[in-house]
Structure P
Amino acid sequence: MAIMITDDCINCGACEPECPNNAIYEGGVEWTIADGTTIAAPYQIETGAVIAPDEDQEPVSDEFYYIVPDKCTECVGFHEEPQCAAVCPVDCCVPDPEREEAEAVLAARQATLHA
């Protein structure tokens with residue numbers, strides 16, 4: 001499952017540099033699928049929409065740091081545990097119960113994002 005940041009976030013920013021997929025953004029900041037990945041062609045996100053790699057996408061949150069689910073691999077392929085959760089001082093980086101995914105799915109996403 002993807003990791004999410006709860007509204008307990010204190011906006012310290014400790015999680016952002018730890019993400020190997022560049023899936024974490026400061027609240028209000030737009031994101032792109034190409035940022036921190038090797039994606040260079042149109043990419044289908046979980047909603048079914050196909051987006052251009054460098055096309056700015058709406059922020060998931062305007063209030064606190066957020067994780068883009070389409071870029072989160074729970075650090076599979078990089079680390080043994082999600083690094084955002086490991087460094088979060090208030091334990092607000094938690095599994096998203098609405099996005100349960102098998103390790104094989106996360107590994108396939110990691111391989112696609114970093115081909």
Structure Q
Amino acid sequence: MAFLEIATVEGADISYKLNPEAKKYTLRDNGFTETKSGNFQLIRPLDATPQSKEGFKLKITVSSDIKTLKMSITTANGLKSVNLFKDEKHKMNQEKFLFLMDGMIDRGLFEKA
């Protein structure tokens with residue numbers, strides 16, 4: 001998956017882009033860690049209980065220049081992309097995804113595109 005200026009997860013109606021004011025410390029303050037290649041990555045579980053090792057994960061990677069990003073929702077092992085928005089039985093996971101993204105928007109990391 002390539003880095004894009006505007007990204008979304010599979011099946012979602014809302015797209016996101018990085019806030020032009022976002023800096024490296026903004027990413028770190030929001031839980032992103034720097035990868036060996038210099039990019040920033042965040043992996044968050046979308047389960048009711050964060051300690052659970054099963055379920056879905058939100059995976060966001062921001063390029064080292066903080067201009068482009070990629071995002072997906074994956075299976076627990078992180079190998080397969082999942083569409084949470086095609087089935088109503090994943091309503092809680094959908095709400096948690098939207099809650100996490102709204103929190104990052106409030107903290108100046110992302111904007112809705």
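In this comparison of P, Q, the computed figure 12.3 for Kirkwood radius over Cα pairs in Å, for residues 46-85 alone is attributed to P.
When FRET efficiency 1/(1 + (r/R0)^6) of positions 30 and 102 (r between Cβ atoms, R0 = 25 Å, to 0.05) is computed for each of P, Q, which one produces 1.00? Attributed to the structure labelled Q.
Please state which of the structures P, Q yields 15.8 when mean count of other Cβ atoms within 10 Å over residues 6-13 is computed from it. This figure was derived from Q. Can you spot which of P, Q the value 40 was calculated from, given it is relative contact order in percent (Cα under 8 Å, 6 or more apart)? This value belongs to structure P.
Taking distance in nm of label points 7 Å out along Cα→Cβ at positions 38 and 62 as the criterion, the top structure among P, Q is P, with the largest value.
Identify the structure, out of P, Q, from whose coordinates helix-only ellipticity at 222 nm (-39500 (n - 2.57) for each DSSP H run of 4 or more, over all residues; to 500) was calculated to give -3500. Among P, Q, the structure yielding -3500 for helix-only ellipticity at 222 nm (-39500 (n - 2.57) for each DSSP H run of 4 or more, over all residues; to 500) is P.
Rule-based calculations on the coordinates, nothing more; no lab input. All figures in this text were calculated on a predicted structure; none of them were measured in a lab. Cβ atoms are built from the backbone, for glycine too; each structure is taken alone.
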